[in-house]
Structure 1
Amino acid sequence: MSIRLAVFLPASSSRPVTALAAVALIAMAAPAWAINWRESVAEASTSNPELASARSNLQAADSRIQAARSGYYPQVSAGVRYQDNSGAAVIPGSAYGASATATQNLFAGFQDVARVEQASANAQVARSDLIAVRAQISYALKLAYATLRYVQEAVTLTEAIMRRTEENLRLVQLRFEGGRENKGSLLLTRATLKQSQLDNLQSRQAIPSAQAQLARALGRADPSGLRAIDDVPVSEPPKDPDFPTLAAAVPEFRRTQAQESAARADVRINRSGFYPTLDL
């Protein structure tokens, strides 16, 4: 893959500016990786490490609900005994034995119910955390994708402006040499060309940063060659939103409610020691 780069700098440019342009316009050997919005959403939902961690936390919390229900089931224990009396002087021989015991708790001071309620509340906390992480990743993905799309278009636009300004400069130069243009117009056109070159340079420098932000949202380790090929869809918000309902659906609010329920269940667990227990 060959990439042709052109640096439009006048001969009077200073060395620092020339070096900066050379660094910003280094060709990358990696091929371009075009990705549309739907593909970016699908990749982020499966590869983002923060989202995967939140899902694992929710699965663990759901498993702890089943573990908390263990108090409702009987406890079974079994044992095997072997005794070797072959060296005994009175009754030589061997003895075998097996035993099994089953117990069922009938009442534990409401501790079992409280443990299930606490585990369910903690699962709700993990579910709210997952929703919050999804919202954060969605925002980061939209921002990164739109930023990369904007920077790409800015590079194309500044390149067109730079080419047009070059043509204008050549025309003004010819008119100046023919005595039909003043020196002020020539200097102004040169300054405009330098400004367009700087704008193009800044746009190119912004591409690696925008690619890195998008790669982070996608869960990629290598941002090289990423290109956004379409726009982020926009939906109209409702005209008359129900703010109380929307506020109650905020993940932080639901998380706080679940934490309150878990704390109440913890109080009931601690109070269970004041009640008698009954086993069968």
Structure 2
Amino acid sequence: MTGELVLLTGGTGHLGYRTLVEALSKGYRVRAAVRSEAKAAGIKSAKSTQPYLNQLTFVTVPNIETDGAFDDAVKDVDYIVHLASPLANPTDDDEKNIIQPAIRGTLSILYSALKHPSVKKVVITSSVAAVLPVEPKPFDADSVQPDPQGPYPDTFTAYSASKKFALNRTRDFIAKEKPQFSIINVMPTFVVGKNELSTTPEAVNDGSNRLALVPILGVNNPDSVPSFVCHVDDVAFVHVAALDPKVKGNHNFGVNYPQREAVSVE
């Protein structure tokens, strides 16, 4: 189809890998930003990658939080899909390990994109948590919520806060810098589905399928089991579909399943 070049971050993750494969299958060339050569090897050896190896290249970005970290990676790209951000995994310092990496990683790639006029659009993985109000009231994907105030009572609250902060700083970036590219945030509910890169029990337990498996495995878990879910393949599809020039930029898209369908997700 296109042959245009996409810089993609987070390609070793659950959603990131499916999005990478989706982009390749739609004819895009993908430059995957990875932290190390070992991470690249895992993507290259995966079954779903094999038909598209001639469309896939890698660039090493050891620390995405550093100013200018993506300056070289963004050269000559048409689009950016930014999926790399901390998950809701337990940590002893939410601010250091969840909040700040989400903010700095997003701003780092946006400011690198600002230096390269070839960039037409940036698609960012956000979350429905970014627009979810504290008080029960109607909201949509373009709702604006205030910056949260810590400390955070649990890991998921910290994760939700990180998504709110990242979204709000993205809006600030648009207002201040008026970039030549447009920005779309994709806001899924809880993402479930097969993770091809998870080849060990530990890897399965480290991803977003973890909470969905809690009732099956009988694991004692302090967090509630999500009631609103969507399939990883559908969320990946939305990320890549958003690159289409016909899709209006500087707009957000939510992704969710009807309750009845959610219970039948693999």
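Laid out as a table, the results:
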read-out: Relative contact order in percent (Cα under 8 Å, 6 or more apart) - structure with the largest value, from 1, 2; value: 1
read-out: Answer label among 1, 2 for the case where percent of Cα pairs over 28 Å apart, calculated from the coordinates, equals 66; value: 1
read-out: Distance in nm of label points 7 Å out along Cα→Cβ at positions 50 and 66 - structure with the largest value, from 1, 2; value: 2
read-out: Source structure (of 1, 2) for distance in nm of label points 7 Å out along Cα→Cβ at positions 58 and 250, computed value 2.1; value: 1
read-out: Read-out helix-only ellipticity at 222 nm (-39500 (n - 2.57) for each DSSP H run of 4 or more, over all residues; to 500), computed value -10000, structure in 1, 2; value: 2
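We did not get these values from a lab; they are worked out from the coordinates using the rules stated. What you see is a predicted model; the values in this text were computed from it and never measured. Cβ atoms are built from the backbone, for glycine too; each structure is taken alone.
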